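Coordinate-derived values only; no laboratory data. Predicted model only: the values in this text are computed from it and were never measured. Cβ atoms are built from the backbone, for glycine too; each structure is taken alone.
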Structure I
Amino acid sequence: MPQLTFKGIKRQSVIDMSKELIDELQTIINVPREHFALEHVDSMYIMDGREAPEYPLIYVNLFDRGSEAEHMVAKAITKHVHHAGYQNVDVIFTILERSRYYENGERF
């Protein structure tokens, strides 16, 4: 159920990287590709009363896979975002608890 939410990056960049990124991530965390969800959020950064430059923020929601896997996921995402032409990127993890995750009303 890894969910990646992309902000501050062009939609087409996310589309272009999606296949290879999921190929790499599914190997790292051993999750079938159909369990991944990638979302692009249109956003506008604002500073001092005007639009500010985009800055890629990628939010990753997933069940705990350990710090080594988390590090490898962050590195893989960063590599793909850099390849898309962005110099800087922040990757932010939220670790989900299975006891608090429900699918169709049933605890996961």
Structure II
Amino acid sequence: MALVKKKKYKIKSGDTVKVIAGNDKGKTGEVLSILALDGKAVVDGVNVVTKHVKPSAQNPEGGRNQQEAPIHISNLMLIDPASGEPIKVGKKKNDKGKNQRYNKKTGDFI
């Protein structure tokens, strides 16, 4: 079994993103978690699916639950906290020599 290396993405948990492709195109939401091995993210209020739950000791009634499903990171764009517009993100070293995300259009660090 080969070791799989986790990729590092330019979108992180807690970022506000906009969906640029798929059924939820145009919606915005906060990233709840990143699934690095799959290249997907779970976004609040985006790609909501209905999950059927069997009755159990914890949930005696069972039923249908609405929850967010992962969406591929390539279908998301980061929203700039300063301008509120979707932006392309790059990585470069800051003054202290540490890699940091930046807005490719303006060159400002995020």
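Have a look at I, II and say which one yields 20 for relative contact order in percent (Cα under 8 Å, 6 or more apart), as calculated. Computed on structure II. Match the computed value 5.0 of distance in nm of label points 7 Å out along Cα→Cβ at positions 34 and 50 to one of the structures I, II, and report its label. Going through each structure in turn, the value belongs to I.
Source structure of the calculated read-out (semi-axes √(5λ) of the Cα gyration tensor in Å, 33, 18, 12) within I, II: II. Given a computed value of -11500 for helix-only ellipticity at 222 nm (-39500 (n - 2.57) for each DSSP H run of 4 or more, over all residues; to 500), which structure among I, II does it belong to? Clearly, the read-out refers to I.
Comparing distance in nm of label points 7 Å out along Cα→Cβ at positions 58 and 74 across structures I, II, the highest value is found for II.
Thinking of I, II, which structure, once distance in nm of label points 7 Å out along Cα→Cβ at positions 2 and 82 is computed, gives back 4.1?
It must be structure II, since only it matches.
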